[in-house]
Structure P
Amino acid sequence: MVKASPALTNFTAGQLSDRLDGRTDIAKYANGCKKLQNFLIHAHGGATRRPGTEFIAEVKNSANATRLIPFEFNVEQAYILEFGNLYFRIYRDGGQIVSSGSAVEVTTTYTSAQLSELKFTQSADVMYVTHPSHAVRKISRTGHTAWTIADVDFRRGPMLDQNTTTTTFSASARTGSMTVTASASTFAATDVGRLIKFYDGFAKITAFTNATTVTATVQENEDLRTELMPSYTASTIKFHEGDPSSTGLEHNDRITDSAANFVLEGFKVGQTVTTTGASNSGNNQTGLVIVQVTSDTILFAPSNDLVDENAGQSITMTANLGATTEWSLGAFSDTTGHPACITFFEQRLVLANTATQPQTIFFSVSGDFEDYNAGTLDTSALIYTIGSNQVNVIRYLTASRALLVGTSGGEFVVRASSDEPISPTNTQILRQASYGSANIQPVGVANVVLFVQRAKRKLRELVYSFGSDSYFAPDLTILSENITEGLIKEIALQQEPDNIVWCVLENGKLVGMTYRREEEVVAWHDHEMGGTFTDSGTTYGYGFVESLATIPSSTRTEDEVYVVVARTINGGTKRYVERLKPIDFGTDVQDAFFVDSGLTYSGSAATTISGLNHLEGQTVKILGNGATHTDKTVSSGSITLDRAVTKAHIGLSYNSVLQTMRIDAGGAQGTSQGKIKRVNDVTVRVYRSLGLRVGSSESQTDLIPFRTSASSMDTAVSMFTGDKEVEFDGSYETDGHVVVSQAQALPLTVLALYPRLTTFDE
């Protein structure tokens, strides 16, 4: 018989997988837990009870699922957008934005079923939003209550490859609205809103007539011109002095205009023109192809040479809007599909993944997010298609040291081939890993990007290695793989007070990961919201979390975590927007908020508290004046307390449970694992805590008192920091667990456990 007293001084390994139950040989075993429910892990090592959530508002229509999206102008001005069926609403500082007594609401075209596929990125007061079935849109804030959403007007692309068939396009006008006619069936009704590029100009289709005819409106182009090219008819210009053969072309002629900038505005490389006035014949010269254009000079290669020209001799050049085979159609439309992914990178708006080009990435002009006119300048827009042996759709784009691209089959980086910004001439794409990514927007933590693997069970980090000049992607769930078995649906990052990556699971649970890579802290914890939810005959023993978003706070030192929780309330489904209360609530127990979907009463002494209509028919926990009260059931939106209070927090109960791994200590002959043992007692070191239960299992715990004979009976007990020694009423067994729990509306932080046990080592 061997006695031992191991020290469990931190829980920074978090909740470990059941498959590690026998892995006493790894260091993290001693720092891990078999269960961490409704506990958060601090980077310091302690486990603190998850704070409760405060009720903010019911969503517009509780019959439909909703999604939360953060809108961050800066750390001082941040909002939460509640996207629902064909609308969004706005929240800030724990309240709903209202105007004239009504919630500020903006109409959208996104249905509830489409919300999970929305992706977004933001520049100042403009957020760009993508969905594969909708045109790219931007949400603009012009005031606290002034919000709009509109389609992005891509003026100059992106375009598909230029036509290579004999099909021609012709236009009825150079400006404004026109009829565009194709020589063969080309158009579809779903092309409305699509761009056309021809005559070196751009037009947008506004109406569909038939497969060969559409109506279009000329777009504003590079010089704010609202006309198609070419922009000249019967223009007279003159031969240029000098030897045209100096260009190195065998057959060429050079002409110039006396008016500055005329050439650049009127003529384009590749155009075919007709001339009149050659000195040798005066006949028209047809089929002249422009091969070079400068500020005042045109160089062209004729089909039959102009001869005997003299410097200063006039020549007339004509062009018209006749039929042309040089045309292309826009890459984004209801016909081709719209981009599904979006981000900013090096002053470019980057889009990717349309239905017809799932592996193609579109970069805007540098500094102009809505201009996609491709070219060869360093600032020009560019289009890049991933070359791989499989056609795996792009799932996300995110900016880091390079542009990181997650596809369903692997992870890539897009960067310049040299140490400079990307451009049409230096872009390269390199595969970094082959895990495959889920269709979930990743999050960035410092210089690391966290993404969800294809099957939605694993969270990986993309980490840059200076040694190999590449990224690698370790699995952050390797030690806790069972915690995400409900499949990850959304992820969000809370940066203050600790880095916690929150994950919403498809089964309605909320899990968190305390993440401090520099201290090697990767600690998972499981969370179940108070209440219950019944859907399609399935009853969940917890509030069903459907969406989550985080933003910096303008009123407190901790980031704000917002959730949408579905519950069955008074026999019906309710969906509530709620906000997690601060982890550090201060030193006054009256400020401790450990109920879910709760509200706070503060005022004159009262026994009846109303305004609880959102919890009608529910049994609620009460912390009044810093002390727990008997549970009450909400009736007609009110409860009646047994004694008056001036401050009370009222809401749904939730249980916090910490269960250690099988204690590995006391084995004189090798390990104590598998041997009969008994935990005799344990010292629990706590910080600013009140109330807890301790035992050998969840069903065998004892309530530990904090009120003593010296405590005044008519005042709240102060929070306690120090050691609580607890004798176990446990039996002899092979497990040897310690369980600490808290179901009261009170705070609990466990710093360390010091169990004393006896092992029969024979």
Structure Q
Amino acid sequence: MFALHNLGWNDFQRLCLTITREILGQTVESFLDSGDGGRDGAFKGTWSATGQDSLSGPFVIQCKFTSRINYVLRTSDLSDEVEKAKKLVGQGFCDSYVLMTNAGLSGPGAGKIKTLFKDAGVKHVATFGSTWINQQILENKHLRMLVPRVYGLGDLSQILDERAYIQARTILESMREDLAKVVVTDAYRKAVDAINKHSFVLLIGEPAAGKTTIASLLAMAALDQWNASTLKLDDPGNVTEHWNPNEPSQFFWLDDAFGVTQYEDFLVHRWNHILPQIRPMLRKGAKIVMTSRDYIYNRARKDLKESAFPLLKESQVVIDVQDLVAEEKRQILYNHLKLGRQPRSFRTEIKPYLEDVASHPRFIPETARRLGDPLFTKDLFIDKYYIGQFVERRDQLLQEVLQGLDADSKAALALIYMRNGRLESPIQLRPSETQALERLGSDLGGCVAALEALKGSLALLTQASGEYVWQFKHPTIGDAYAAILVQSPEHLGIYMEGSSPERLVDQVTCGDVGIEKAVVVPKSLFPQMLAKLKEVSRSKSYKSAWLSMFGAKRDLQGFLACRCSKAFLSLYLQGNPGLLDQVAEPGLFLNTVPEVRLAKRLYEVGLLPEEKRKKFVETVSNYAIEGQDAAALDDDGIRSLFTDGEFEELVRRVRTELLPRLGDVRREWESNHSSREPPEEYMQQLLELFDSLKKQFGDDESAAKLIDREIRRTREWIDENTPEEPERPPRELVKVEAQEKLQSTRSIFDDIDANEDLDTE
């Protein structure tokens, strides 16, 4: 039922320990290896086990592990254990003997085993074979949470009901291999605590730190424990679209929430749009997990309205691979090699060096994955020095692997990259992509065949948001591909020609502006980029024509503000002088509109004419004075465009013209409210205005009292106009406590190359 033979001796021993404690209700003092007189675990007390006689006195637990499939335990396999049991009985350490094994136990065989140990002086004998252990895993959700590797070792249809199984298959089937290799770390335990406390968690970490693995475990746990409706989405807008307020246990998973390999400006704007809607979702029972690379989130947080959603700060789980303890690193490496694609001969040859690999300061989980895949090790010389280089030079070596691929494979990866890491299947090429493939020496048929060959190693076919897409097996592959692109202007030109404009504005920078992992377009290709930008007139992310035009305008301005050097901006303005008029009069919601950032950027590089700067200052000042948007008071970017005198004048006018009529402003907001809009979401912009005023005038006692009064009355109005929600029972995932270190002198890698031999502790 569950592939327990894939656990390895160490994890099987931990499974036995967990079953003993959680299922049989016994506290085990310690688990020891075979070097300790035959005791794999021992405890004292009285044990009344289901289906067993009441047991008492000193106990010995023996775990027998085999890597052979469907192996049936024989009495001859226990001859050494029987002799050790005799000694322990004589020393008064063993009145009762408990045998746990992943091998099969026949009825007659179990009887003979009991007779053997009773003849050795043991008073009570209990045996638990693979069938019994499988049954405990199948029937006990709590146990599965404590040992989540089993999700990848069994048939999910046997664990989950039909609806949950369909969702699990859709969301997690592509990750089955990864689930089978999972190691529960401290970061996972923190993520569970965050979900339980806040219903939300943001997983942040460096590339290949294990964010997606943790998110998949949380999703699997939600399916299993709550029968939750679980959705993996790739766009913030889809969260609110799929939310059903009448279905309290929905679980949303958004990988790379702010960009896959680089910061994607448009995603943050969409988050800002829906953040006020997230809070009522969480209150009604929804759970949300998001992941982001650390350097991408550091850029995104500057544009995120964290004041609108404090949980972005409160519920972060930072995953630092340096925090992985030595035992966790060894187990990660063991699992990937044991369950990887390497032949036994490779595992035998590399076995003496595995302790050094796990202890290497540059070791990350991705290192283990690559060592378990022959594609990455085909040219690896098995030697301490070269293995050390494999770990140390992980980024450079990945680039070398990609450069050594055939033309079709390179072109296939190029297609994935051109589509921003999401290539829809079946593949429908655009004319420009067809031309790019021809220049790369490939065609659609060659790419399709290459993708199938690369599946599992460099590429992955997944299903998300109702469609099948080809993705990089890991985002670090996209990083490596980008690094190869920038080495060759010819390849970069091909990539630009084949990519859609909306993808380019998310992936490249025109000149080096300091964005990590970005593809830098040199000056020689600026004309090609300018020609591409002329095509940015509509966004495919929106259905209506108006929203499409608005989205395209926002994406283009965001690109110019964040991803372009002064030289490129100067060229762009020569052909598009009307842009300056747009910048001078930004729309409301100043914290999110791209015109503000573009105005700041143009001002910084000396390309914003003085009359346009003054018009900008006038526009944002009027918003504050009229009580529409006071971001000009506390946004550093906006403030940088003001002279000291202009800002002092703004503060004076807000104090004398806005504060005295603050109550009228609030009442006007209340009167304009539509019953279709949630009160808290509607009033969020007004509360942000009050927050800006509080920051500016907080030291003025009378002004602070006035602002506090209006904040209080606004919140009272929200409470009065918000319908009561029914009480919902709290839903919490099972907490996984940190595992105690097993006292063993045996290396975890002892059976890494095991095949047919029976392995015992």
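Bear in mind that the values in this text are calculations on the coordinates, not laboratory data. As the structure is a prediction and not an experimental result, all values here were calculated from the model. Cβ atoms are built from the backbone, for glycine too; each structure is taken alone.
Worth a mention:
- Which entry (P, Q) yields the derived value 0 for helix-only ellipticity at 222 nm (-39500 (n - 2.57) for each DSSP H run of 4 or more, over all residues; to 500): P
- Structure (P, Q) behind the derived value 1.12 of Rg/Rh (Cα atoms, Kirkwood Rh), for residues 137-200 alone: P
- Entry that produces 15.4 once mean count of other Cβ atoms within 10 Å over residues 161-168 is calculated, selected from P, Q: Q
- Distance in nm of label points 7 Å out along Cα→Cβ at positions 401 and 577 from the coordinates reads 4.0; which among P, Q: P
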